[in-house]
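What follows is a set of structures for review.
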Structure I
Amino acid sequence: MGESVKEMLLRLDKERSNLRDLLNWTSGHPGVPRELREHGLHIAAGVWRYWYLRNHLSEGARLLRAALDACAAAPPELRARAAYGAGVLAMTQADFRAAQLMLEMGLLAARECGSAELIANILNSLGILTYSQGEYDQARQYHQGALQLREQAGDEHGVGASLHNLGSVEHRLERWAEGDSLIRKSLQIFERLGSPHPIAGAVASLAESAAQRGELDRAADLYRNAATAYVGLGDRAFLSIVVEGLAGIAVRLGEAARSVRLCAAAESMRERSGAGPASEENRRSVRQTLSAARLALDGGAFHEAWDAGRRLSDSEALAEAGC
């Protein structure tokens with residue numbers, strides 16, 4: 001058995017400074033031989049998920065880009081893996097221009113080396129990127145391309161992710177039934193595979209769909225199921241999105257002050273998670289919730305509720321949400 005993800009992360013935590021120094025040297029020191037520069041790129045391409053999981057996003061993106069710049073003639077598969085990682089890190093920081101550049105570079109290199117897995121992963125990330133910018137038709141094309149390759153490869157986990165992503169695109173186009181059908185197929189796959197995080201994500205997406213269609217009790221139950229899962233996973237960033245969903249339900253039930261407290265608590269929760277900024281889609285949803293709450297509250301009551309929500313701990317926020 002190899003080391004667990006937790007053990008790997010802890011080991012890399014101890015070596016983070018050495019890793020940074022090594023990569024700075026291989027990519028930036030004059031006279032470093034080509035084989036050593038490519039070795040540095042190989043290391044960076046292999047550890048980008050460490051920077052992602054530990055939220056060292058700027059550091060990782062910078063080191064990957066520098067390594068790529070120093071190795072323009074590296075083998076295409078190596079360049080594809082490194083550019084893919086740099087693109088994901090940039091996208092997580094909402095640096096969409098850099099993400100587009102890196103992912104397109106990675107896609108060209110992946111096609112050059114013929115790696116169907118890399119092509120599918122990069123198409124998937126380009127789908128997420130264009131989705132986050134409201135380019136839903138383009139996002140659908142990317143996700144359909146990824147789905148086709150993953151089905152051909154028998155990649156069940158990848159198929160489940162692509163189905164969920166396509167369902168989310170349908171939701172944004174207000175094709176709720178079509179989106180739900182795709183996401184339920186995704187949920188069935190992840191339940192069979194026993195993948196807790198994607199299960200929670202699918203449940204949260206179904207909750208949003210139910211809320212949009214006015215099925216508020218069902219939506220609240222689904223959101224609370226997702227919240228329980230995210231608490232178990234220790235994922236504050238996704239938990240904050242669920243709390244915002246419950247805030248949207250609260251304001252529609254006439255509970256404006258509670259809705260504001262939940263939005264404020266979710267903001268604090270996300271800050272404590274160390275995650276990057278929420279997506280524009282999430283920010284837009286929160287703005288709509290708070291705008292509705294302002295219509296029901298005077299200025300003093302609104303600010304009082306906001307300040308109270310900002311002071312809530314995670315457990316207090318979940319109790320406020322009824323979880």
Structure II
Amino acid sequence: MTKTINRRTLCAGLLTSAVAIPSLSSAASDWPSRPLRVIIPFAPGGATDTAARIVGQELAKELGQPVVIDNRPGGNNLVAARALLAAKDDYTIMAAGADALSIVPLLYDAPYKVDRDLTFIASMMTAPYMLVARGDFPASNFEEFIARVRTDGAKLNYGSFGVGSVTHHATELILNQNGAKATMIPYPAGTGPAVQALVAKQIDFILADVPGSLQFVRSGQLRAYAWTGHGLKGVLPDLPTMAKAGLPNYFFDPYVGFIAPAGLPAPVVEKLSVALKKVLSMESVRKDFETRGVVASYLPGSGLREQALTMAQQMEKVIKDNNISVK
């Protein structure tokens with residue numbers, strides 16, 4: 001049965017987690033004195049993993065300590081979330097997006113409550129997806145793709161990160177706006193395995209991030225039809241947005257930011273936020289992001305909290321409209 005959430009409760013909870021001032025540690029002024037661990041809820045190679053590695057290289061210079069990437073894919077971010085919550089050392093953070101912050105709390109009995117167990121540090125990026133299909137899919141543009149899905153959707157399979165994941169919801173939005181249906185096949189480890197399945201023609205289409213799919217689009221092994229959000233002219237200049245390609249009311253630009261367990265000392269949060277702001281303003285980082293299909297986007301913890309709330313409202317409607325639930 002779908003788990004519902006009261007808007008007032010979610011808003012109050014997110015606000016509490018964003019502004020709560022934890023007790024200060026005497027060691028906070030000396031932080032960091034050892035490496036920082038960044039947990040990634042996906043397998044290597046996707047947008048979140050790639051961007052976090054770019055940021056981690058520069059963040060290590062700013063902090064004067066190594067930044068270690070720790071990939072913990074699976075379970076709609078719950079594997080990564082459990083690893084985060086198990087850390088009580090002020091040296092573990094997680095790159096979290098709409099899955100962990102806006103969807104999982106609506107659908108699952110998650111091992112955390114946003115208003116009690118998390119600290120918002122800063123946003124890192126937005127990452128529009130591309131709608132891509134197997135290379136021999138019988139459609140040359142987005143309009144033809146939609147026509148084919150409307151006609152043959154019952155025979156088609158699409159990949160997502162799992163039931164209730166951000167790619168599940170975003171794909172259902174496309175199908176709903178076109179009166180179409182297709183069968184979802186879960187790939188909980190993220191973009192990499194889903195793209196490999198698509199290249200192998202085991203499924204028909206997916207919403208994919210650029211780092212995991214661009215090389216296959218350029219080689220002709222996959223066909224790209226449209227961006228879900230803002231178009232990235234520096235990547236595929238001729239690829240339209242869905243709004244321009246025929247879905248004027250469709251816009252989906254997923255966010256990713258950094259969170260930590262509740263109780264992270266305020267001076268540590270501030271030091272991390274300031275360092276991240278500096279890193280994300282670097283021209284080299286912004287250009288590197290763009291060539292990989294993501295957009296550097298710094299907001300403080302309060303801004304990340306607002307992104308989570310806004311996306312949660314949108315996703316709750318999708319859940320209700322499609323009777324999405326987890327057993």
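Values for this structure:
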| quantity | calculated |
| --- | --- |
| Answer label among I, II for the case where Cα extents along the principal axes in Å, calculated from the coordinates, equals 67, 41, 39 | I |
| For helix-only ellipticity at 222 nm (-39500 (n - 2.57) for each DSSP H run of 4 or more, over all residues; to 500) computed as -12500, the structure of I, II it came from | II |
| Value 10, calculated as relative contact order in percent (Cα under 8 Å, 6 or more apart), assigned to which of I, II | I |
| Structures I, II, by distance in nm of label points 7 Å out along Cα→Cβ at positions 171 and 235: label with the highest value | II |
| Among I, II, structure where distance in nm of label points 7 Å out along Cα→Cβ at positions 91 and 115 as derived comes to 1.6 | I |
| Among I, II, which structure scores highest (criterion: distance in nm of label points 7 Å out along Cα→Cβ at positions 131 and 299) | I |
| If distance in nm of label points 7 Å out along Cα→Cβ at positions 243 and 283 is computed and equals 2.9, the structure in I, II | II |
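Readers should treat all values here as calculations from the given coordinates under stated rules, not as data from a laboratory. A quick note: this is a predicted structure, and the numbers were derived from the prediction, not measured. Cβ atoms are built from the backbone, for glycine too; each structure is taken alone.
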